[in-house]
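Undergrad: The next part holds the structures, each set out as structure tokens.
Read the figures in this text as sums done on the coordinates, not as results from a lab. Note that the structure is a prediction, hence the values are computed from the model and not measured. Cβ atoms are built from the backbone, for glycine too; each structure is taken alone.
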Structure I
Amino acid sequence: MNAKIGFRSLLHGAALLVFFLGMSVIARADDFLAAYNGVQEGVTVRTMDQMRQVAVIPMSHPVGGVAAGPNNDLYVVYRNHIYNYSINGTLIREMAFPDAGIRYTDVAVRGGRVYASYDGTQRGFTVRDLSLNQLRYVPTAFRIRSIAAGKHDDLYLASGNRIYHYSSSGALLATMTFPDPGIVYTNVAVASDRLLASYSGSQQGFTVRDLVTLDQYGYVQTTFDIGGIVAGPDKDLYLSSSNHLYNFSLKGLQKQVFTWPQEGLEYGDMSR
């Protein structure tokens, strides 16, 4: 899903020229990706400072999840497809799972591996190389809404009011069940030393947790449902909701907000 810190090196020092609003722009280091659907479909690349758009990648299909790759590229999922695009929008490769009943729900990239969660006729997550060749898969008994890659060949999964910590080989390392069954964890992301998870349902907001034990360090309630979450560089994070992008400190101070002028545009998954 979200927590591909290598996207900083992906754009660092590189000049990316795109045509947007009649002018060329240059991507910088410390940018983030945000998927969008609705009246438009694609991925936007924005600066963390002021959330200015430096690139836009339109797509001909909705984007269910997005993850920054290590080679000036990104991975997105939709239905039973995983797509690999260059940062300038060129389709590099596409993998279509032969079972059309599979629905990929999210994607994450770290350490030369692509991790994608799936639902539908089967449930679980797949581990693939950067060329989308499958190395292994792990079935689960629960639906996975979001997946994030950890720093030690491990994964974090969100499902209902639970967060799971798995090894990439399929060993369950830890489980956290929130006592309110009305809570639904919608997105997970890995910061440098914390796990971030957004939630909706009976409450709305995000939680900051330990990467090993999943114990909670703090939480912040919001007045909106969160569609995507990604860690920032300065003990902060970025959130998406409807046609809005937000920048919050981990303690809940709103630092920035950006609103796209079309209300029918829905920002979703995020990555860096």
Structure II
Amino acid sequence: MLPDSDALEALHERIRAVLRQLNACGSSRVTELTTLSELGAIAKEWLRTSASLRAVPNVNTANIDEIDSLMNSVLTKTTGRSRASNYYSSLDQVNKRFIPEVLVPLIKAEGSPDQVSARQLHTLLAPHLLPEEVHYVDEASRCLTLQCFRAAIIMLWSAAIARLHRAIETLGFAAFNAASAAASSRGGGPFNRLTKSLSITSLPELQRTRDFDIIVIGMELWKYDLQTFQELDRLLGTRNDSAHPGTLQPTALDVQQFATKLQAYIFQPIRP
């Protein structure tokens, strides 16, 4: 995901506010701790953000490097007692360059179809995600913006499996093993395709368990029906097709539909 333009506009306003304070100080040394703290906080926030700005289309990375240098200078000066004019000189250059070199390219990029798709993906899934799942969805969003649609599908499926693993841990391995035995006792497909004598006692064993086995046993654990299983099995097939060589060429719409089904069948109904 790109950095948020609203957050950067807020940072720009903080820069302008502290410039007004520095201007009032003239050439005297800055000793007020709140001003020094704000100067350091502004510089740190910029330096944390600038790396992601380099991925913004039409942003000149040389300009970002130069602003980095100015902000690094501000941060370094806060360890001493520099004159207000020294801080002002660096920050004023940043202020003058901020809108044309940072905000305008970022706002334009936010309007691109790929960025819109990435934001829609977050809006759809974010209310239902656990903290450890957010990282997978963030990666899927980045893949969307780069038009790496296969990779986005793989990351979304990883988030879904992370949810199922967490839910199984909450229920306990004994409950999983009992559900596995019950599923194995059923006749016909898909139960006849389960790994035989499947029994686990630890998270590493669960992590080595086939995704297919988990979604079959899920019919016993979470009481979803055969139609839901079949939808999940198709999603697993899409994930596998995305992960292996072939002619599959998913689109941004395919990724959105994949995410919508995961939201409906896993993230929303299955809670740890």
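Undergrad: One of I, II was used to compute helix-only ellipticity at 222 nm (-39500 (n - 2.57) for each DSSP H run of 4 or more, over all residues; to 500), and the answer was -22500. Which one was it?
TA: Of the options listed, only II reproduces it.
Undergrad: On to the next question. Quick one: mean count of other Cβ atoms within 10 Å over residues 73-80 came out at 22.4 when computed from one of I, II, so which one is it?
TA: Details: I: 22.4; II: 16.2.
Going through each structure in turn, the value belongs to I.
Undergrad: If you rank structures I, II by distance in nm of label points 7 Å out along Cα→Cβ at positions 113 and 145, which sits at the top with the largest value?
TA: That would be structure I.
Undergrad: Suppose you compute distance in nm of label points 7 Å out along Cα→Cβ at positions 41 and 209 for every structure in I, II: which one lands on 3.2?
TA: Clearly, the read-out refers to I.
Undergrad: With distance in nm of label points 7 Å out along Cα→Cβ at positions 97 and 153 computed per structure, which member of I, II shows the largest figure?
TA: Sorting by distance in nm of label points 7 Å out along Cα→Cβ at positions 97 and 153 in descending order puts II first.
Undergrad: Determine which structure produced the value 52, 21, 13 for semi-axes √(5λ) of the Cα gyration tensor in Å, calculated from the coordinates; the candidates are I, II.
TA: II
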